[in-house]
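Alright, structures below, take your time with them.
Only the coordinates and a few stated rules stand behind these numbers; no lab work does. Bear in mind that the values here come from a model prediction, so they are computed numbers and not experimental data. Cβ atoms are built from the backbone, for glycine too; each structure is taken alone.
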Structure P
Amino acid sequence: MNNLKLIWSVRTECGPEREKNEDSVYPKRSGNKIAPFKAAICDGLGGHAKGEVASKIATDSMNTEEVNLIKIIEDANSNINYYQEKNVDAKGMGTTMTALNIDKNGLMEVAHVGDSRCYVLSKRNIVKITEDQNVPGYQNVLKQALGTKEKLKIQKIDFQLDNGDVILLCTDGLYNEFGEEYLKKRLQEGVSASTLVGEALLQKPKDNVSAIIINVVSK
């Protein structure tokens, strides 16, 4: 499946109960291109100092020729830890990171830390690719995040994409508002990230809301 074309939409918004948006996305704007293609979504730890800085450092790390996602996340983690060493007011900051890379043959690699999610709509089924890394019984407590430790256990997944598949990257501010059946239905209907985030905001979510939706089409 050569000459794969990706068409994506992006939206990130501050939730109505939040003072600032600590989510960050890469790429920052909607668009389209021929594979290869990289994307990432990050959720700065709410209530922690400089969560928005941590998530931005993480997404900025995607802006590189490097395609090894493990290395990208490890570098981002080091950069966030270094920022904390140099800025006392940033102690305790951290972020989730769910990143993907799609090659020209449609092989998608996903690397993941935290509880943001990657879904794929494929052959009329929705598949949650990533595992939420929460402490059992404590939905809002993460086992790990970038910036909270030197060595991370990064989940790595490979998924072979087909023409017509749809990928959703989202933060918990979005998926906490919808069941998977609803997400499946809306992705099948061709919903954009802008519309889906708008629908989540109507629910008066407690968190910031972000999504990247990527459509896989043959050139």
Structure Q
Amino acid sequence: MGKAKVISSQIGDTIEGEPVLITRLPLDPEKLVAAMLYIASHIRDKTKFKIGKMIFLGDFAHVGKYGRPIVGGRYCAMPNGPVPSEALDLLNSILRRDVAPEFWATGIESAFDVKDEQFPQFIPKVAPNMSALSESDIEVLDSVIGQYGGWNFWELMNFTHSLPAYMKAVERGPDSRNPAIDYEDFFEQNPFVVAGTKEELLENYALSRAFPEQPLAF
């Protein structure tokens, strides 16, 4: 049996009777910082909430259209909607002045001025590293910022609460404060979806599980 058939046999709703949840994808620290700076430079309300929601919606749209996220990492269903875990941790670490070692080489420690308000504003001090973002990353970020960037807290919270990806995560972990969101659920109720992209995501994920010594760039 060839490699393709072996891999395709692993793609499905279950493995050995258990549901397969894609709850984490590779994350590039430099790309996360570039996306944060790009978003913060294009929106008025530069809070953790708004930056986090634009990152989520960027990945939501990019997964649907291209079969891979812009940022990746892990998303959790929290009371105010989906949250990109690594981005939230990074923004909190900026407030604490305690950035994790994996981000030291990104320049994040001097990338933002924090305006001390009830909800701190993260003001970019430097331009994003555009070489870290692909053409499709920028295209989708521009689209998401244009469509959702002007929405207020309640509009964004209510909209993201209505997405099946969020609702299913809450249903799977009713006793958890931050249940993990499954990337496969990004394809439901997603206006950006293009035919074949879900299969591409699943194929790449199966390959990364089968051959972990050769990690794929999602």
Computing relative contact order in percent (Cα under 8 Å, 6 or more apart) for each of P, Q, which one ends up highest? Q
Once distance in nm of label points 7 Å out along Cα→Cβ at positions 93 and 125 is calculated for all of P, Q, which comes out largest? P
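Thinking of P, Q, which structure, once helix-only ellipticity at 222 nm (-39500 (n - 2.57) for each DSSP H run of 4 or more, over all residues; to 500) is computed, gives back -6500? Write down the numbers at each step before the final one.
Numbers: P: -6500; Q: -13500.
Source structure for this number: P.
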One of P, Q was used to compute mean count of other Cβ atoms within 10 Å over residues 173-180, and the answer was 12.8. Which one was it? Q
For structures P, Q, calculate distance in nm of label points 7 Å out along Cα→Cβ at positions 109 and 157 and state which one comes out highest. Q
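Among P, Q, considering only mean count of other Cβ atoms within 10 Å over residues 21-28, which has the greatest calculated value?
On the way: P: 22.6; Q: 17.0.
Structure P comes out on top.
Tell me which of P, Q gives 0.95 when you compute Cα Rg over 2.2 N^0.38 Å. Don't skip to the answer; put the middle values down first.
Values: P: 0.95; Q: 1.02.
Only one of P, Q returns 0.95 for Cα Rg over 2.2 N^0.38 Å, namely P.
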